Structure I
Amino acid sequence: MDQQPQIDVISLLGIGFTAVGLFLPIFFLLNKQKNDGYFWLYAILAFIALELGFKTFVHSRLFFEFPVLFTPGRFFNLMLYPLFFIFIWTVTRKKPPKKLWVWMLLGPFAVYLLIRLGHLLFTPLAYKKIALTNFYKDARPGPFDYWSNFGTVVKTLMVPLLFLVPLGYLFFTFMGKSKNKPDRLLAGLLTVSILLYFLFTITSNHIYQLLFSTTKISMIEWPVDMVFLTIMLLLFVLVALLVNSGSTLFPPIKYAKSVLNDNAYQEILESAKKLMQSEQLYLQKSMSMKTIAERLGTNSKYISQAINHKMGKSFTQWVNDYRVEEAKQRLLDPKNEKLTLEAIGNTSGFHTKSSFFSAFKKSTGLTPSQFVNAYKK
């Protein structure tokens, strides 16, 4: 039997995305965001990346090159459900659960993970090579039916449901109370991603069987899992990038919970408003968060978080609201009758005619022309 690695496009993508999934949590934890309440998000990213890496090594047969890393069975994914629950609790309640609860939730899974890692470290290398050779003989009549194994049913169905039911309660409670659209959007994105992961897990065996009956490709389940895990990884990478950029949807947990810091949000927002209005910074096309942050002696992230947390808007929406109000005045000023709509938008701070029309319609429900005609009537 050929024991050489078989690197294809899917393998290369798997290796690349595994590297990204492991690098980003380390990067975020090492920079100034390490105490922002998103540790559990970074843990989720790392475990999805580890699961993707394991399946990539199986599919590409890289385990023949690195047999010391091989151990039968899946175990990284079992940690994901308690991590999902703790993370959703943290961002919807704006505070982490008590440490005792965290230890109680993670303890059994951590013990199982350590046992599996023990097998990884202490199983003789010769035995691993024999197990790999037997595994790749693939004498099975298609994908293995994991529903015939009670242990797999427990890990695939029963354990996830223990977390998904209370997680659903957290989600619907939060959506009923929260009026902040960005917060609701991110909570929805997270919940849909977690539900998608669960639904794929319980239906994947049928997907494998269907694809195998159509393609007759041996071990079709591994590339299928790799593609799905890559999609999941990208979803959580997107969330991680959003909460670590100027487009933050949830503010840092510790910052949102603290009364003092909440006051700091309000102070930053009020200062930004005064500066924007007094100097009409919105008329400058080159104006950015950095411009305001430098003038106020703070940083861009706090500006974005203050606007998002207190007003439920992005920085761009906030600036465009000022520009739309300016455009309204200019549109109704008889002195500007000879100016084109594009010129009005341009002098109001908009970069292009399309951005002007889009922001104006979003704010007023009318196009600039409809607004002028309605006023004249």
Structure II
Amino acid sequence: MKNFTYFNPVRVYFGKGTIARLKESIPAGARVMMTWGGGSIRQNGVYEQVASALKGHPVAEFGGIEPNPRFETLMRAVAAARSEKIDFLLSVGGGSVLDGTKFIAAAVPFPGPEPWDLLSKHTPVRAALPIGCVLTLPATGSEMNGTAVISREATREKLAFGSPLLFPRFSVLDPESTLSLPPRQTANGVVDAFVHVLEQYLTYPAAAPLQDRQAEAILLTLIECGPRLLASPDSYDERATLMWCATQALNGLIGCGVPQDWATHAIGHELTAAYGLDHAQTLAVVLPALLRHQKQQKGEKLLQYGERIWGISSGSEEQRMEEAIAQTEAFFRSLGVRTRLAEYDIPAEGVRGIGARIEARDGKIGERRDIGAEQIDAILQACTK
């Protein structure tokens, strides 16, 4: 296990009725901009609870942030925040709304003419407006980390950036706010959290048995709660379990001192940018193909994963690795999430060139930095079969 620093300043309010904690969390006199997405918060009662808690504050609103938040939309919010002299941002929605809000927070005080440089040129975040979060869709873990992923329509890019300055000051996690989520979004949340864990776990041994066991606990819990939640969508306890799993999957704890992969995410982001697939849909497509391509590099951890998560203990090493991948793919499909590009009507020729684009921008990816354009293209071609 290598040296690490763990930094997480987020105060979490978890449970029923916690939206009321906004009253004590936002500084007195703050000029607040509430950001939200497609308007579901007006239908499930969250909007009214937030509005009640914000009484006494000057509040502006910016709605319409997309599931893959777009730079073009967010720049309108930046202009409004500057005009209204906003000094506190409150994200009310899922991880995409919060990701978009993180970009707004960094872009409002950005001194240069092109805030996209924060993503495309990795320009450091030097200042940011403070952020609070009311989470209504568990998936991304953005409520307890300082990273965000933003899309740009004009260039068909989907890029990530981050900074300690972008951690929310607080996050309100009331599982009741997720009870109205449709099956597709619920299943996406399970897949998203599951793959977040695997990106930090399925690499190579790093003498980190505690982090391994913590990761395995999240995986086993998701395997249990995902199907139960889809069968009983009104279960508060199952909603709460998924919400906490998704937060723990990407708050940095299980990744302390261990190698991390993130190649599945890098490839998946390109598919979302090109075809508009849900983030979790791309992960479910790419991960099985990537694991098959990287079986030898990931062999020790893949065998451990198969035994500890899926109970696979007999057969040759090759058979056990393949069975672990097959069980993972079957789990995604059991949630109703497809695992082949052809099922989204994306042909093999439609993904050519993605590997070269990723390598030109990011270099080689993966925990060993050994996945380049040739390997990415092979993985994507396997996704089409």
Structure III
Amino acid sequence: MKHILFVALLWLVVHGMAQPLERQVWVFYLSFWTGEASWDGAARFLDDLPLLGKYNSKLPEVAAQHIAQAQSAGIDAFLVSWFGADERVTTTPALLNLLHRAGEMGFSVGAVVDVYNPNFNRDYTKLEASLRYLVDHLAQHPAYLRYEGKPVIAFAFQNKAGFSAQQWQALRAAVDPERATWWLAEGLSACCLYGGAMDGMYAFNMAWASGNADYYLAERNLLFERGGMLYVPSISAGWDERKIARAENRPRPTSPRDRADGQFLRKAWQAALATDSPIVLITTWNEFMENSHIEPSERYGTLMLDTLRTLIGAPEREIAPFATCYAVVGDGATVVDRPQGTRSLGVLLPEVRYALLGEDYGYYAIEWQGGVGWVSYADIAFVPCEA
């Protein structure tokens, strides 16, 4: 009998059934920080600032620094808020910047199709075009986030689009008829979750649950009972949205959740593990207005990443080297006189590196013939500066 039990245990180990669950850790990344003006504009809502300073996520060295910081804690991927292909000033160049840097650094980046802004993603035809661009182009990038080999597409505030379940089904059938991607809705009661368009769900804000595993299990069970296939539990380091909620006239904001030197995050992590999900989503990397950020900051230093490193079980290591100086290259890209300008100054010569000076409105400033020229994010690539 002992011999039989030993053989059975050996079979389980060999076939992986006794192995711990291999889990991915993703972080929700807000792409609306575009430099000093954006941080100063939000100053009345902020209690903290990033250690990196008042950065612009569209600059390559910023994306590289963020990815290196995340990797140092064992994080696998960023899910980046995106207003769709029609938005060419902020979120699209930021997403592309992060995706390309991820490809250089062995990281992953996925898109969150964000419907919060009424100017984007609420027109059916334009949303379909954005999803086609995402599925056919962005999701084919080697660094695009995948789960079980399929690209992951998340949605945020999708209820605000006002589409019926039938419209969402039609979108899925038009854009991804073979179900070659994962579609994740935001929220358990999402409009399109149970109509067949979505495969699963996450919740942006679970801080209200205070790390109570019963809430996570109940959410997971309801999803599965109603036909969902993938549950992604979300956890936060803390939460305090009082300032932004007052400004937006939100009558019932989530009560503040103190970080308690990392204990709030630890408790939520254990609650997420109780669901047996293969993924844990951390919300957020850099939502400073709701105080859920884990990015190294003036107030908390690297405490949140240090806490996550122990929870994930990642080895302690220095932040990986990354390029701190990038140049612009572009074979024949048009140089104009100002951001979004139309007066041409010439074209970029092939195999020439142009010094990167800054960014504005989706255009990058470069050194050009003794002055400054501007090139669109869509026409260029970044490379490390020559030594």
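For the reader, a short list of remarks on this structure follows.
- Computing Cα Rg over 2.2 N^0.38 Å, for residues 149-204 alone across structures I, II, III gives 1.34 for structure I.
- At a computed 3.4 (distance in nm of label points 7 Å out along Cα→Cβ at positions 29 and 269), which of I, II, III: I
- Read-out helix-only ellipticity at 222 nm (-39500 (n - 2.57) for each DSSP H run of 4 or more, over all residues; to 500), computed value -23500, structure in I, II, III: I
- Which of I, II, III leads on FRET efficiency 1/(1 + (r/R0)^6) of positions 221 and 285 (r between Cβ atoms, R0 = 30 Å, to 0.05), largest value: II
- Source structure (of I, II, III) for mean count of other Cβ atoms within 10 Å over residues 77-84, computed value 26.2: III
None of the figures in this text is laboratory data; all of them are computed from the coordinates on show. Fair warning: this is a prediction, and the values are worked out from it, not measured in the lab. Cβ atoms are built from the backbone, for glycine too; each structure is taken alone.
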